[in-house]
Structures are given as structure tokens and as C-alpha cells.
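These are the structures in question, set out in turn.
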Structure 1
Amino acid sequence: MTHAIASLGEISERYDAVLSDVWGVIHDGKAAFPDACAALARFRAERGPVLLLSNAPRPGDDVVKLLDQLGVPREAYDGILTSGDATRAEMTRRGASAFHHIGPERDRTVWEGLPAREVQLTSAEFILCTGLFDDERETPDDYAETLKTAHEAGLRMICANPDIQVHRGSKLIWCAGALAAAYEKLGGEVLYFGKPHPPVYDAALKRLAEIRGAALDPTRILAIGDGMRTDILGANRTGLDALFITAGIHGELFAEDDADVSAILSEKELFAAAWQAKLSW
């Protein structure tokens, strides 16, 4: 049964390392959450390394710059691994391939410096989806014709961010995962890079071991996140304990004081070792 905790400190001695989600746990796209950042910094000081694991469709170095702007202190983490890093590795493997990009200009760094070429949809070998072109105004319905054309051409989609939605401040915005889900409904094939899929967790565990300087027992790694279908599912599949942050992307579902977190997770065949509304020490 998932139990509530008032502080990360209540369970910290069980763990030697943390994998923490980013958006929804330590910031909301507008500003950092000071208590959450302080909790991770204290875990680092008293227990072990903290690796941020993000479904951002950009390389980790880009996300670090964003975290600096939002006020997330470097003391809160040892490193960051993103779905953008995993996507870039796949793009590198594909070499001088031709792709059609769906997503905002800010995500172009995911292939910057690689031999892969961005082309029009009619000339593409595959689609690279990093999000919506204008996530403040558009919805997945705006892409119906593009996705239909791509499916008719038999193109595979690479999804660089499996998230469906995230909060930007108080507003919900659509992510690449929503377009990928729509493409799959049409019968299109999608390759996902990021949580909850195994490759990014394999890379994360390897990175944690490098930071620690020794192999880590997965049962002593705590995964922290607010997304049931990404963070919690990924932790469950990887055999990691999960700390579920309920005030994040699913905040409305858990807004009532009598919300049964265990029951809701169980309905979705998920489990978390503990839950906390907002991460704090």
C-alpha cells in the first residue's frame, strides 16, 4: 500500500541515490519550487547522488540553462539525462538520414551538428516529433492532416518526448506524446525515447553508477515523479521504488483531501512506495 509522507527525510535512509523528474516536481515551467530543490540538495549532502531524468526533447545541456533561468540551484543535482539525449543518440546512429520535424524551433539542438537532414514531409524517411509548433495555441487536432499524410506514406515517427501534457505555470500545454498517440491511433508506428521506456532508464542507471563511482543496487534507488504513465510506470518496469508527487500533472485528480492515492494507482496497475503532495524535506 502506498503511504503518505510529510518529508523526503522520512524515507531517505532507505536509498543511496535518486532519479528525479523535473517539470512538475522541481519547477512548473515558470519558476523553481524552492522546497523541492532544497530537498534534493539535502539528499545529495546526506545520502548520495541525484540525477534528473527529464522527458525534455532537448539535450541535457540546454535544459541545465533553462533550470538556471528558472532558479533551480546546481546544488540540487549531480547531472541530467533527457529524452532529447536519447533521441540525439538515435539520430547519430541513423547517420545521414532525411527527416521531417514537427516541433518548435527551440528543439532544433537535438540534431544540431549531426549529418541528418531536415526535409519536407514528402521527402522524409521518418518524422521527428519534439512537440507542437505553437504549444500555447495549438492542439493535436491541428495536426490531423499532417499525420494522415505521414501515415499514408508509411513513415515511422520518432517521439522525443512521451509526455502528453505538462503544466506551464497554471496552464496545461500539449506535448509530443499527444501527437504520437494520435499517430498510433491512425495505425502509424512510433519509436519513443524517454520515460517510461527502458532505454532511458538503462542509461540513467549507468550514469548514476558513474557519478557514484560504483554500481548501485536498484532497490536502493528512489525514482521521484508526478506522471503516472511516465515516472511511476517507468519506475515500476525498472524495479525502482517510486515517490509519487500528487500535486503535479494529476493535481486535479488528487485535489480532494480524501483522495485514495493507493486505489487510484492500483486501478492503473501502478504502485508507489510513498506519496507526497509536493516534494519537500
Structure 2
Amino acid sequence: MEILIFLIIGALAGFAAGLFGVGGGTIIVPLLFIVFTQMGYSPDNIMHLALGTSLATIIVTSISSLMAHNKKGAVMWPVFKNLAPGLAIGCFFGAGIAGQISGLYLQLIVGVFLLWVAYKMFFGGKKPVASHTNDANGASNASGVNHAHTALPSKPKQLAAGGVIGIASAIFGIGGGSLTVPYLTRYGVVMQKAVGTSAACGLPIAIAGALGFMLFGMQQQVNVPNTIGFVHIYAFLGISIMSFFTAKLGAKVAHILSPELLKKCFAVLLTVVGCYFFYKGLM
């Protein structure tokens, strides 16, 4: 019965991720929180399990997304190499930080994050989309950075930024796209390459975060069946399998319906979920 529930969650999460164009963690964490609550797990562990399992599932989805973006040449590998060490280290220790935060405070923190994402989706303007940019001499800029706007920071600053994004990603249980894309576009990276590079960055975040939640969870001796630390194995398998297939279906449906209307509807849903986390955290 558990496997069936997690397969359904994976199907819903994958479809919604493809439909609304958001990371699966934004959807998986609230769904797992509700399911784990109904399964009678300890309130002290529920939020940690939802975050750790969410990051584990992102390993599979990020590989699929990375391969798709790389085929289109949308991954800026030099930028990825600068960000990846900070992302991995930050996310691993971020899992340790999350493990020390009580479940109630984590609910409040994730509630704030979901409300922020909802605000960005509802009121955020459309980003300009360009397949390439030209330099002052009219030559094509294959790096994906609009030098007329600004340049990316130095390698040490990118490493530090990766660390901050990694820590936040562990605490929120996400692949970091909600943070990496705005960071890159702020420095003039065109949207396609920002999204593609962010997809690649999701892999070290997910691997390091999942390992961190496993390790730090084992140290706290989580008494929940079918888990390794703060990662629920059945949930990981069920969600990973189904989301891999249904994300493609959601993306196809998204091309039929109005994307702006869809995002606004999803923003309303996230607002409700965010307020729910607030309510549970304050009770």
C-alpha cells in the first residue's frame, strides 16, 4: 500500500513539475509531509524525512533534465565547475543544519519559502528569452553571458555563492533552481542557459543533500521503517520512477494550456500550502 501511495505522489509531482515548470521539490515536500503525517510518523522527524527524501528523488530527475538541456547546448560547464564544489559542500552541511532544527521551525521556514515562490510565480514578470547574444563587434557570444549587461563574478565568489545556494537548498529540500536561475540571470546569463546550468547544478545538490540527510539522520537514530537516516527508501523509489515519466506528460499538456494562467493557479496552491505549514508550525 505504501508503494502505491508513493507512486501516486511521484505521478502527481512529476506531472505538476512538467506542467508548471517548477522544481519537483516544491511539490514533493508538501505531499510527503501530509502523507507521513497520516502514516503516524513522529512530528519531530516528518519534516526532515520529507526534505531528505525530496532531495534523493531529485537525483533521478536532475539527470534526466541535465541530459535534455545538454543536448541543446544550454549547460555552461565552466560555470557549473565553479559552482558545483560550493553547492555540494553547502548542501551536505545544510543537511546537518536542518537536522538540528526542530520540525516545527522547519515547517515555518519552508512555509516562508513556498510563499516567496508563490509570490514570484504570481507577480514575477516574464524574463527576456534569447538564443544567443552578440558582443560589441557583432560576434556571437557562445558563453551565454550578455557582456553588454555585466559579467559573472570571480571563481571564489561563484564558489561562495554555490555554498549559500547549497545550504538553502538542503533546508528547503529543493534542487536549487529557484535560487540558481535568479543568480545567473542577474549577471546577464540568458534564460535558456541559466535554466540549463541550474539543471546541472541540481545533481551535486541532490547527491550531497541526500547523503547528508542519510548520515545525520542515522546519527539521530530515526525510528521509522524503510528508511536510511532521513531518506525514506520506498518513497524515493516510487516517486523517482513515476515522476521520470509523468514530467514529460505534464510538459506536453503545458504547451496546450495557457502557461501564465497555470502559473497563477499553482501560485495560489503554493500560498495555501505555505499557510498550512505556518499553521502547523505555530500550533
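What follows is calculated from the coordinates using simple rules that are stated; it is not laboratory data. Predicted, not measured: the structure shown is a model, and the values here were computed from it. Cβ atoms are built from the backbone, for glycine too; each structure is taken alone.
Please state which of the structures 1, 2 yields 64, 42, 33 when Cα extents along the principal axes in Å is computed from it. Walk me through the intermediate numbers first.
Values: 1: 56, 43, 33; 2: 64, 42, 33.
Source structure: 2.
Taking relative contact order in percent (Cα under 8 Å, 6 or more apart) as the criterion, which structure among 1, 2 has the greatest value?
Numbers: 1: 23; 2: 39.
When relative contact order in percent (Cα under 8 Å, 6 or more apart) is computed for each of 1, 2, structure 2 gives the biggest number.
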**OP:** Check the numbers for FRET efficiency 1/(1 + (r/R0)^6) of positions 93 and 197 (r between Cβ atoms, R0 = 25 Å, to 0.05) across 1, 2 and tell me which is largest.
**Re:** 1
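Out of 1, 2, which one gives 3.0 for distance in nm of label points 7 Å out along Cα→Cβ at positions 157 and 205 as computed from the coordinates? If you can, show how the numbers build up before the last one.
On the way: 1: 3.0; 2: 2.1.
Traced to structure 1.
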Subject >> Answer label among 1, 2 for the case where distance in nm of label points 7 Å out along Cα→Cβ at positions 165 and 229, calculated from the coordinates, equals 2.2 >> reply: 2
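With helix-only ellipticity at 222 nm (-39500 (n - 2.57) for each DSSP H run of 4 or more, over all residues; to 500) coming out at -9000, pick the structure among 1, 2 it was computed from.
Working: 1: -9000; 2: -25500.
Going label by label, the one that fits is 1.
For structures 1, 2, calculate mean count of other Cβ atoms within 10 Å over residues 221-228 and state which one comes out highest.
On the way: 1: 25.9; 2: 15.0.
For this comparison of mean count of other Cβ atoms within 10 Å over residues 221-228, the top structure is 1.
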